[in-house]
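Nothing in this text is a laboratory measurement; each read-out follows from the coordinates by a stated rule. As the structure is a computational prediction, the values presented were derived from the model and not from experiment. Cβ atoms are built from the backbone, for glycine too; each structure is taken alone.
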Structure I
Amino acid sequence: MSFFEYYFSRHPSFSAFFECTSKKNTGCIVVIPCYNDDFVFKTLASLENTAETDFAVEVIVAVNSGENTPNEIIQENKRIFDKLNEQSERLHYKRFRLLPILIENVPRKIAGVGNARKIGMDEAVRRFDSIDKPNGIIASLDADCLVSENYFRAIEKAHKENPKKEGFVFEFQHDFDNSIYSAQEIEACRLYENYLRYYKSALKMSGFPHSFHTIGSCFAVTANAYAKIGGMSRRQGGEDFYFLHKLAQMTEIAEIDETLVFPSPRISERVPFGTGPTVKNIVGNGEFRVYNYELFLILKRFFDCFQKFSENKKVELADIPAEIINFAGEENLSAIFNECFSNAQKGQNLKKRLFSKFDAFFVVKFLNSFGESKKSPLNPPQGDFLRSAKM
């Protein structure tokens, strides 16, 4: 049994959608979930205009709807799928092979972008398996994005230069085209994009080792690594965050600093959080609150303890910030550290093991524990605990 066969035996998925086989030199398969989004044709046009590479490319578009999807959206999905299918059959695109999928009547519990992304990425794994290419790249994109001309070349270069890294995240900039989007959407999205960059920088300052953007349209993974970590989550939002931080526990993530993706800044309610809902909230409320920088300084003091604790294989609660102890509890913290000290294998990086426990989910839960309560830390920063950016 091949590793990919083992993956599908543990993580059931649909049967293969396509009878056609991939070209032997296929090196990248792009997966695009699509829900009631005619913009996907502009996305495909931008992919068509990318520079040539040494490998062939496939693009899987997973048009999807759920059992509770309104009939007008189901019909629009069918129209989009029919047009995609027609383009595929007449080989409309020369830069890549287009492979459309129609997924309908998905149970309400799992319907959404995570499930659609998983179905498309599972199909990409299956196609790479058929040509015996476990290191083939699966790139995740969204149906409301444009890409740079250098999109595939930059991915190809990063893959060649980082042979031991199996995950990649791309730099991005939202598409602030005022001929397409309203001034309110653009201004609100500028605030949100600034926040994303602030959050990443603050997290890096804290000493957290996995400080990268987690955006569904801006990452790629090898087929092998995708299968090893159990595939994409079916979450209805935030599936990119969960997937990438799970991936980071297995392999180092390579960051491509060149701007490759231009996501839409438009208002959207298709996912519970992310750009669309945040832009809607900013436009509606006229403000945007972000985590206070003081919290990241508290995290830094906590993470700075790891080296000392690892060397001594002993936790000293007096060194841990009171805010962390109040959040996690003394007994729980001691139990986590002692479990890491006891079970670390010979030669294993103990700090890495600690960060697998105090991971991105721990960080977010800690930050959110302050949230709307505006509860002050012991050494409050100047000004409001939550910084507000007024439109």
Structure II
Amino acid sequence: MIEQIRLRNFKCFQDQAFQLKPLSMLAGLNGMGKSSLIQSILLLRQSHLQGLLQRRQLILNGSLVRLGTGKDVFFEDASETDLIEIALTWDKDGGDRNSIWRFAYGRGSNILAAPPNYGQTAHGFDTPLGQSILNTQALFSDDFQYLSADRIGPRVAFEMSDSDVREHRQLGRQGEYVAHYLQVFGDEKVSNESIVHPNAQSSILRHQVEAWMAEISPGVRINLEPSNAMDLMSMRFSFAGDKDVSNEYRPTNVGFGITYILCVVTAVVAAQIGALLLIENPEAHLHPRGQAQMGRLLALVAESGVQVILETHSDHVLNGMRLAVHEGLVRPDTVGLFYFSRAGNKHARVQTPKIDRNGRIDQWPDGFFDEWDKSLEALLAPATESQP
């Protein structure tokens, strides 16, 4: 598990450390730095997958994230002699290990290189200790999923990829391979018994996904049919009632939310213990009840040993996590809350409210899911008379 991320001279962070938890929830107004934290992690992974991190290089534009050039990611007040640093602290066999990467400023380049003395960095990637640590980490393995905010919506056909799905068990950053993933692995038994839904038909992945999806859309059933000649998957939804099952419907005829959330539920239910999930805005297109259930599911999987880093704007997702703590299903220290705001117009400021055993939060910074309270206060005030 990643216990800490420290960023120096990266985008809006001059020097900021994040003490991560099994479930780390990132919240705040738009443009405050939440995505920058996630992007720093993705930069390491995509550089590793292209074999560049091993050569002490960081690629800014790739399959996971596209950030431009060195000028776009360098902290505005840093000098050109300063270094961009991404440092991770891992929990390894009950002890902490550090991996530190430093890169020189390259104004117009989309590949940043380490300075000449990089090899002197303790536990860096190019040392034997650093290499042995990274080979066991989910961030650099197939026990990783990233689902971006711009996931795919309803469509008639879905992509297939033997390389991404069969070889690397990936859903795609937009969830574009979810239908193919369920078709290939849907009959496998879910390994994480902590999140097995009691009302599912069985413990296989497809039935477990349907059961958790039913918490969002009652009775939903997933029907898949491959078209191998065109490398496409057909997916339809039906709905089970007390006595029968409805006809099958195209995703385009059952609303946006079901398709949009399917890849998130699949990623969570299929995750092995020790996996790492990066998920942006799981609440998109969901009814408030579904958002709360999503928060509860994420808390449960984090409690079981899967690390989740989550960006959200939903107080319902937060409340679902709080209720899981209140019900004794999740320990309070499983959940870490990070609220991003600005100190001036350049520096990011990060506050960390805490959840107690009762699911209550010890502090509510201005802007931290307090819009309902502000609106209610305004509604309770005497109404302003209309001007003639």
Revision key, fill the gap. Working back from 15.6 (mean count of other Cβ atoms within 10 Å over residues 171-178, computed), options I, II, answer is structure I
Review point. helix-only ellipticity at 222 nm (-39500 (n - 2.57) for each DSSP H run of 4 or more, over all residues; to 500) computed as -7500: which structure among I, II?
Key: II
Check your understanding: One of I, II was used to compute distance in nm of label points 7 Å out along Cα→Cβ at positions 91 and 243, and the answer was 5.1. Which one was it?
Key -> II
